[in-house]
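Take a look at the structures listed below.
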Structure I
Amino acid sequence: MKTFLEGSQAVAEAVALCRPSVISAYPITPQTHIVQELATMVANGKVKSEFVNVESEFSAASVVLGSEATGARSYTATTSQGLFLMGEVLFNISGMRLPIVMTCANRAVSSPINIWNDQQDSLSMRDCGWIQIYAEDNQEAHDMHLQAYKIAENKDILLPVMVCMDGFVLTHSYSPVELIQPDEADKFLPPFKPDDFLTPEKPITMGAMVGPDAYMETRFQLHDAMQKSAKVIEDVANEFNEQFGRYYGGLVDPYKLDDAETVIVSMGSVLGTIKESVDALRNEGEKIGVLKIRAFRPFPKDSIYDALKGAKRVIVIEKAMSAGQGGIVSNEVRAAFYGKTKKPKICGCICGLGGRDITIDTITNIVKDSSLDQSGDQFIGLKKELLEDAESDKPEVATANA
């Protein structure tokens, strides 16, 4: 059934279909509409879940950790500073191998305060042991949650999954979405039946103290499971396509790459704008294509190398940065070519931070700018007058930012 609805509602409808036993979250823009809708569904009896109100995102993560440890399928959602407040618990969840699914409505982080979209929040948490999958549009965000639980709960994986969708751009935009029906969801995603969980009938200890003699092995096991999840992500994407006829790629998804000499690499909702730009450039005779990175963790280095090895030029467009290093995604893409003989020029373009628009003109200008042919990372669209003001009057800028 196709309907016209907000991205947050599309996610809430999908989460409801997954039949979580426990939902816990704290409201924070732009994630609030998701859990507000779920709370309404629970209150109206549409979803048979325990909705736990908490006083912070740290508490929300702690609640779902506890509920998942008892064998209850659990769900939470957050964004930006809320994700950072969860940080300690996120490492505990992955370390305890609890297959929780969380929606991250990507948003810029402070300071200065900014509630608009970029991907700094989730990319800053890339090393916490959570699988990360990025949605291009609201249909994919809807479909991705059923896939996320199936990936997370695989007995060979048992890792939490973070479904990342761009805040406001997707969460608050309305678009047609083909809603999955309950019987279809039940066929695709079976009930959660863990082998090990906390129960008085069979007492166990989870997350216990481990010394230097065994800790390293636990981290290796987490890393190994993350690497193995790559195949499961691909398998689940193909299985979803077989049942529902919708495919978004497994780890990556190529667009017009067959003869492409220039390839733009990116993640999330900006891919729609990039594809429109590429279509226009194709009409001008430019041999150009797009590679969508769908799963950032595990990082699909082999798939990326295979997709890009024939290109002469790779442009990575990303909405986050590592201060003192540059691009996050661009440097991981470069790492995929380490030790390889075929190496295109890879340029990282950091843009769209704090919600600044990335338009078709932005993409076109990047592609046509010959100065970007050098390998390296550059900030695109900086306003020089603001940089000069900041340099000449730092105390005033600091006060304004506060």
Structure II
Amino acid sequence: MIIHPVSKLPDVGTSIFAVMSALATEQKAINLSQGFPDFNCPDELVELVAKYMREGFNQYAPMPGMPKLREKISEKTEKMYGYLPNPDTEVTVTSGATEALFAAITAVVKPGDEVVILEPCYDSYAPAIRLSGGIPVYVPLALPDFHVNWDLVKKSISSRTRLIIINTPHNPTGAVMSKQDMEVLASITDGTDILVISDEVYEHMVFDGQQHYSALQIPSLRERSFVISSFGKTYHTTGWKIGYAIAPAALSSEMRKMHQFITFCSVTPLQLAIADYMDNEQHYRELPAFYQAKRDLFCELIAPSRFELLPAAGTYFQLLKYSSISNENDLEFAKRLTHEIGVAAVPVSAFYHDKTDHKYLRFCFAKGEDTLCAAAERLVKL
């Protein structure tokens, strides 16, 4: 007898990132779909991991993270954002930013609570909310530059609103929230019990002289926020799945209750290696220029094509609009592009709960120059 359980997420299948990456592998296409670099992390970082493994640091780490790493995160946060979180009570190391998001959401969202999400958005937010019995409330970002319409956000708030989730720099659009955006969010939430998750995993990928503005930089926002980041993005190590969350002690305490039963802890030698490598401040300080050069190259190579582009302000993703090329829906067009042209991208409708289709595809430019040139050569021929 085959038993079929009642699904908690009956409308959720395999993520579009996995689907498109698998299709790229099957078709031997250039994979610009899933967001990962095709170049390696710094050699020194690899050597540090091996060093700590050889020295015997191969058992469980403390549940909140290795003290040394939490201290380094705290020191770096003060350098970047002028705030020194308590490493013992306000910094939690997680198995990737996605785990941090899940732990934070499940810690504070109860059945019937509403959570405001800005769409398009990363696909893990809504499932975590629904698994906690919460209700996602979707607010669309405004085209063509995907800015936040704060009037719509205000209208979406009710007496049941428990949480607002923001993401800056923004995946998939590359939009970057300004200091003014953060100040408006602070004013909206002041005097309420609404909490905030600020997903800032691309904090070091902001271009054209702009600055990343963190929720940590406004005291009234900081006191109600989980601010989440990712070493995978910063150090080109997405497969290591090491992220972290900074939150006030009371929020961190509740989040850790979830974290201890999701993964309990993250890989010990990786944490120690990252802690040592964080002394290399030059690495993350140079990331904006490093990735802007890749964005500029990709945009320059794509310019002769029939795609329409608005250069990304941040992240390592570039949206290309294809409405002058085809009337197909974006999923069909993305699949055809993979099969016929040999370049894989992600349809942006996958980031909307109702599959809203504006004829955009998302391309990852965290690739070597040869990869970007080869992909652009194929795309220009369309």
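A short reminder: the numbers here are calculations on the coordinates, not readings from a lab. The model shown is predicted, which means the values in this text are computed figures rather than measured ones. Cβ atoms are built from the backbone, for glycine too; each structure is taken alone.
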Suppose FRET efficiency 1/(1 + (r/R0)^6) of positions 207 and 231 (r between Cβ atoms, R0 = 25 Å, to 0.05) works out to 0.75; of I, II, which structure was it derived from?
II
To test your reading of the models, identify which of I, II gives 1.8 for distance in nm of label points 7 Å out along Cα→Cβ at positions 351 and 367 when calculated.
II
Of structures I, II, which gives 45, 37, 21 when Cα extents along the principal axes in Å, for residues 63-198 alone is computed from the coordinates?
I
If you rank structures I, II by relative contact order in percent (Cα under 8 Å, 6 or more apart), which sits at the top with the largest value?
II
So if we calculate distance in nm of label points 7 Å out along Cα→Cβ at positions 151 and 359 for every structure here (I, II), which label has the highest result?
I
For which of the structures I, II does the calculation of Kirkwood radius over Cα pairs in Å, for residues 23-126 alone return 13.9?
I
I, II: which one has distance in nm of label points 7 Å out along Cα→Cβ at positions 95 and 263, as calculated, at 3.7?
I
